[in-house]
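**Student:** Below you'll find the structures, each written out as structure tokens.
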Structure I
Amino acid sequence: MTELKGKHVVAIFISGFGIIIAVNLTLAWNAVQTFPGLVVKNSYVASQTFDADRAAQLALDWDVKAYLQGDNLVLEIAKDGQAVEPEIISAVFSRATSVRLDQTPDFTFDGTAFTAPVEAGAGNWNLRLVAHAADGTVFRQRIIVDDAQ
């Protein structure tokens with residue numbers, strides 16, 4: 001058996017910390033690459049009208065759901081069981097943790113629901129929706145998309 005000398009201890013010490021630093025750099029790199037971005041530029045400014053905006057949105061009393069039907073994304077918005085057709089300002093279909101596969105669906109309304117062709121695989125998908133109601137109320141919501149309906 002070899003005797004443990006100072007150079008061995010230094011090598012073990014440098015190797016151990018080298019592994020820790022390499023893992024931290026890898027995790028930091030992956031975190032930055034998959035960060036979907038900011039939701040609002042200034043959270044303090046957004047918070048000033050949050051309660052009023054939320055109350056107005058809840059007063060719409062919309063039942064909103066999104067799901068995949070084959071290669072189509074279906075968005076149903078209803079009030080009291082009747083389909084609602086708001087003006088869609090923006091919609092982003094994306095993974096929950098990455099912007100790499102973001103898509104902007106081109107919705108068409110068929111009288112009961114909005115549909116749009118998308119490229120989706122299995123897994124967790126979200127739809128970030130901004131729409132205007134007929135009365136001008138802004139509706140903002142992140143909707144978890146069901147795999148199939």
Structure II
Amino acid sequence: MVKEGDPAPDFRLPADDGRTYSLKDLRGQKVVLYFYPKDDTSGCTKEACSFRDNLARVTSKGAIVLGVSKDDLDSHAKFRKKYGLTFPLLSDTEGKVLDAYGVWKEKSLYGKTFMGVERTTYVIDEKGRIKKVFPRVKVEGHTDEVLAAL
């Protein structure tokens with residue numbers, strides 16, 4: 001996993017808004033990069049809606065929000081439209097960025113193990129360094145934690 005103070009791994013990923021986002025292109029801005037397991041599931045929906053509802057507070061601190069999962073762009077577009085999400089969702093179907101940030105991990109549920117995304121948020125500063133890492137995010141109150149880190 002990438003640690004606080006480390007340079008954030010660069011990436012280039014397509015988003016549901018038709019753009020391609022690269023961390024390198026976002027230098028000069030703070031970035032809230034959050035990784036989540038799956039579109040339109042309970043925890044992921046609560047997290048996304050919390051970022052949506054607090055987006056003005058995030059942007060007032062000079063930051064943008066980018067959500068990342070393995071879901072494809074069609075899934076992201078449906079999720080974004082269904083909940084009126086107001087920030088881009090990036091698709092990492094190959095899992096390269098998930099690996100680079102160390103969030104693709106072995107998980108277990110009901111006694112079965114499988115690989116999946118560990119819900120994690122990175123706050124990246126204007127110079128592209130990791131300012132804060134929130135591993136194993138608990139959705140309740142998370143947006144306030146992120147805002148305090150900005």
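We did not get these values from a lab; they are worked out from the coordinates using the rules stated. Small disclaimer: the values here were computed from a predicted structure and weren't measured. Cβ atoms are built from the backbone, for glycine too; each structure is taken alone.
**Student:** For which of I, II does helix-only ellipticity at 222 nm (-39500 (n - 2.57) for each DSSP H run of 4 or more, over all residues; to 500), calculated from the coordinates, equal -9500?
**Tutor:** The read-out comes from structure I.
**Student:** Could you tell me which structure in I, II was used to calculate relative contact order in percent (Cα under 8 Å, 6 or more apart) as 22?
**Tutor:** Checking each candidate, the match is I.
**Student:** By the measure distance in nm of label points 7 Å out along Cα→Cβ at positions 70 and 126, tell me the structure among I, II with the highest figure.
**Tutor:** Greatest value across I, II: structure II.
**Student:** So, one more: Can you rank I, II by FRET efficiency 1/(1 + (r/R0)^6) of positions 94 and 110 (r between Cβ atoms, R0 = 25 Å, to 0.05) and just name the one with the largest value?
**Tutor:** I
**Student:** Using log10 I(q)/I(0) by the Debye sum over Cα atoms at q = 0.09, 0.11 Å⁻¹ as the calculated read-out, with -0.24, -0.37 as its value, let me know the right label among I, II.
**Tutor:** The value was obtained from structure II.
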